[in-house]
Structure 1
Amino acid sequence: MPAPFRPKSGRPGGHGQSRFQRREDGPPPHRPGDIDEAVLYGVHPVIEALRNPSRRFRRLLATENALKRLEEEVGTLPLEATLVRPSEIDRLLTPDSVHQGLYLVCDPLPSPSLDTLPDDAVVLALDQITDPHNVGAILRSAAAFGAAAVIVTIRHSPAATGVLAKSASGALEHVPLIAVRNLGDALQDLGKRGFQRIGFDSDGEESFDSIALRRPLVMVMGAEGKGLRQRSRELCDHVARLEVPGAITSLNVSNATAIALYVASRRG
């Protein structure tokens, strides 16, 4: 039997998430991160945000060429852009940030509640995945396969801004992030609603291929290196492993999530 995958962490996170303020009271509106404003940069994140009627915008910086592209793609912009040189945006971000001449500051998106999930939903739950590159890539896969939402914890999750938004390549505007205080309680509530709960672990008792999938479905992905926490594991109806046939048997958690979403989209 081929060896199962073991998720590994991606690149260390935290870059490009400056220039946000922390809230002192109440749950954050979309974070994961207590952000008071979201910073988006790069062509795809900014274009998709500008097309999103739920966004509230504060400031847009653009180079001349980038502004022309924006107007071609979006048409009439919902706010006035300030023309700048690329170096002016460079100073606002870390050196490795690829902004493509666009820098947008806007309000965080609101976090919907679990009660808003449809009865035939496929959703993801992230058990303290902290790398913004991984969470962004997971959001991108979630958008590609039509997931209804991604559930994250208010703490121990990257902020919905900066690197996460860039890695998501616009998916942040299409897949709601549902921020919960306690993932175990959320899984318990979803179970009461009839959600099939499948956790993923390299030592899972069952092969994912052998499980009869049904909707509504929540797939729980463990943190980089740590895997599922004990309570998350106990609250799952199945703890599954993905089996891969090649010589490289360990997958980044975002890649494993994409495979799980693909299988669910074909069988669910």
Structure 2
Amino acid sequence: MQIDLSGRTALVTGSTQGIGYAIAVGLARAGARVAVNGRSAERVTEAVDRVRADSGSDDVLAAVGDLATEEGAAAVVEAVPTPDILVNNLGIFGSAAPLEIDDAEWRRYFEVNVLSAVRLIRAYLPGMTERGWGRVLNLASDSAVVIPAEMIHYGMTKTSLLAVSRGFAKEAAGTGVTVNSVIAGPTHTGGVEDFIRELVGDASTWDEAQREFMIKHRPQSLIQRLIEPEEIAHMVVYLASPYASATTGGALRVDGGHVDAILP
């Protein structure tokens, strides 16, 4: 399948590393003009250079701003006023004893993982519907459905994104704009490596630590390994393409079979 996104502009939030970075590279390789987002101008500039090198595209720009704040979101909207594709990837995660998560931490997770996406959808959806074409993709997680005991606050935010996606898909009904969420499974990123070592303790090799994590904490995974960021990006690039024009309001899984369900 040859996906051509030439002439389209995409904004990928939280894209200086990990899944967001892989998505930015994938969209750029498909021909889209891609805006890389992060809070630090230095890190964003460095990521823009890497995306250009890894994708072979020079049409990559910076969109610096802390999307957990109204001011940061306004700065990003000013830098990228009319994207055709919005990928809300920004998110934080971490383990915590459920009864020790205070109000401030609950609010922080909601601000970063949920409200940041809502702010940008609110800013960009009207323009997309007026132009008659657009793609909004919210990066959820298997934790939205299989709530981890050690990450209840994180799981809550990802469940919220499923509702946000379905609701805004209804708002965009009949306009040519699609809104979907992508349920990503346990994925191999630098942050996840740190998280896994925190949970399972020091292991002699990374492969042993990963294997122990999957057995103890994600035993339902059917691929029995972590997913690579590029595998998530493949789904996002497809959903951003004209081939996915009849897919909206959905929650598409790239979870390695971890969610024990037939649908979606």
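Readers should treat all values here as calculations from the given coordinates under stated rules, not as data from a laboratory. What you are looking at is a predicted structure, and each value in this text was computed from that prediction instead of being measured. Cβ atoms are built from the backbone, for glycine too; each structure is taken alone.
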Read-out log10 I(q)/I(0) by the Debye sum over Cα atoms at q = 0.11, 0.13, 0.17 Å⁻¹, computed value -0.57, -0.81, -1.39, structure in 1, 2: 2
Read-out FRET efficiency 1/(1 + (r/R0)^6) of positions 69 and 197 (r between Cβ atoms, R0 = 41 Å, to 0.05), computed value 0.40, structure in 1, 2: 1
Kindly point out which one of 1, 2 the value -8000 was derived from, the read-out being helix-only ellipticity at 222 nm (-39500 (n - 2.57) for each DSSP H run of 4 or more, over all residues; to 500). 1
A value of 18 was computed for relative contact order in percent (Cα under 8 Å, 6 or more apart); which of 1, 2 is the source structure? 2
Quick check on the output: 0.10 is FRET efficiency 1/(1 + (r/R0)^6) of positions 101 and 117 (r between Cβ atoms, R0 = 25 Å, to 0.05), derived from one of 1, 2. Which one produced it? 1
Suppose you compute distance in nm of label points 7 Å out along Cα→Cβ at positions 45 and 165 for every structure in 1, 2: which one lands on 3.5? 2
